[in-house]
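Listed below are the structures to be examined.
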Structure 1
Amino acid sequence: MDAPVLQGLWDWVRAGQEDILLSPYLPASYALLTHVLLCAPFLALDAAGSVSARVRGWRIAAGSGPPPSLRSWLDCFGRVLFKYALAILPATALVQPLLRRGAELPPRAPSCRRLCAELAACCLLFDAFVFVWHYYLHRVPWLYRRIHQQHHKHRIPFALAAQDASSAELLSLMLLALGSAWLLGCHPLSELLFHLLNSWLAVEDHCGYNLPRPLSILGGAPHHQTHHIHPNTNYAPYFTHWDRLFGTYRASVVR
């Protein structure tokens with residue numbers, strides 16, 4: 001994208017939507033909506049896999065049983081929606097005003113260079129934060145039982161299960177994402193795109209299908225599914241460098 005395209009995109013985002021963009025309820029609403037919409041293609045794939053052996057063969061764990069049923073998806077959606085409504089929405093609404101830098105949105109869009117740099121920096125910083133937090137969620141028994149164990153009931157996860165976790169874990173991950181963008185002083189457009197990218201990477205990590213990734217340092221669904229099978233490995237959500245550095249990396253055992 002060149003600067004005029006970004007400015008046009010930012011003008012379109014701002015047009016008549018400033019109250020929404022400054023709303024304390026936006027982060028949680030945006031996270032839930034983008035997550036559900038990004039899961040839709042995988043719901044279609046799982047539905048097709050229930051009747052098509054060819055589609056079932058595309059799954060990483062093709063030999064471990066059929067894809068999750070529609071009932072599993074609906075049950076998972078109900079749990080996620082309940083937690084967002086009861087805990088995540090009100091909690092982030094209290095925190096978001098503390099992270100806001102002003103009462104108005106900037107009129108200028110970021111440059112293409114700034115946008116790319118902020119997206120990359122947010123992903124790297126968030127990945128580092130989550131690696132540390134995820135490590136201690138597994139290594140401290142009380143934290144695992146109280147916060148993280150619920151997510152690991154999915155030994156073979158599916159797309160929507162990326163958000164099927166305790167309210168405390170969902171809130172902590174959202175605060176880490178919001179805090180990453182705040183610490184880096186991101187432009188609001190960069191932050192919106194980071195949260196969208198973050199949602200996609202979380203969905204893709206749990207989708208159960210081995211989608212191609214452009215860089216070898218990116219883990220992907222086989223990498224994260226290995227974590228669900230061998231929980232003391234592969235703690236970083238998106239990249240592999242922290243696990244390699246600290247000796248917790250395990251090559252994917254599923255293809």
Structure 2
Amino acid sequence: MFAELNELLNASPQKLEQGTFTLLRDTRTDGSFLVHHFLSFYLRAGCKVCFVALLQSFSHYNIVAQKLGVNLTAAKERGQLVFLEGLGSCLDVVFGQEQREEEQQATQPHPLQFLSGSVSDLRALFTFVQAALAPVDGDAWQGRVLLLDELGVLLSLGAAPVAVLDFVHYCRVAVCSRLQGNIVVLVHSNEDSGDKENELLVTALSHHSDLILWAEGLATGFCKDVHGQLKIIRRTSLRPGGERDSLQLYQYKIQERNVAFFARGMSAAVL
């Protein structure tokens with residue numbers, strides 16, 4: 001995890017918020033560093049984490065996590081991390097349908113069952129998440145967390161926007177409300193792309209998020225000393241008696257094992 005980002009968010013593994021929905025949004029840049037931060041943050045906090053990884057392989061996340069001082073393999077072995085590798089799962093669904101149909105007669109359906117065309121909803125994926133985070137007698141996890149990277153991939157795989165939003169809604173009820181856990185979702189955003197379905201998804205999620213971290217590329221283009229800017233939007237207006245939403249804006253530079261944040265225009269490169 002990145003210590004400076006924790007300071008900006010006023011967060012620490014010893015002081016966890018409960019029942020929050022966090023939207024990670026990126027535009028003209030790669031916001032995956034935020035996913036790596038929250039993955040390592042919640043594992044260090046002792047939470048049970050269900051990670052639906054639709055973009056990269058387990059080995060990719062594990063290599064980055066090790067740089068941040070977290071071993072994902074060990075977390076899986078002790079039952080703290082439940083990992084769904086979307087890349088491999090898609091191939092299983094598309095090319096292993098006949099064998100899977102025989103196996104599923106006595107077991108649960110595949111989480112990405114909608115790819116087979118037999119169903120159009122994401123009920124199987126929700127069932128997977130629900131089972132992964134269900135409380136078990138005797139466990140001592142500090143909380144439950146659902147992490148999704150990247151939700152827009154479901155649209156690319158053929159899921160309808162309504163089905164994705166329904167999935168998110170049921171996850172919010174199950175994780176945030178019933179378990180008082182947290183959800184963190186990454187979605188790529190580009191208003192100029194013409195992808196109306198994806199932008200509809202981003203807009204809908206923004207309206208229901210407690211916290212939005214929006215990473216944007218610089219309008220001036222590439223800079224080796226400033227990699228982008230981060231908007232931190234706290235949706236305080238969603239809470240009873242809440243005031244106007246707050247906005248903080250920082251620029252950042254991604255380093256080998258850390259991310260440095262600074263006020264806009266305060267990089268050492270421009271002073």
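Each reported figure results from applying straightforward, stated rules to the coordinates on display, with no laboratory input. Note that the structure is a prediction, hence the values are computed from the model and not measured. Cβ atoms are built from the backbone, for glycine too; each structure is taken alone.
Structure values in brief
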quantity: Highest-scoring label, criterion being distance in nm of label points 7 Å out along Cα→Cβ at positions 4 and 204, among 1, 2; calculated: 2
quantity: Of the structures 1, 2, the one that -10000 was derived from, the read-out being helix-only ellipticity at 222 nm (-39500 (n - 2.57) for each DSSP H run of 4 or more, over all residues; to 500); calculated: 2
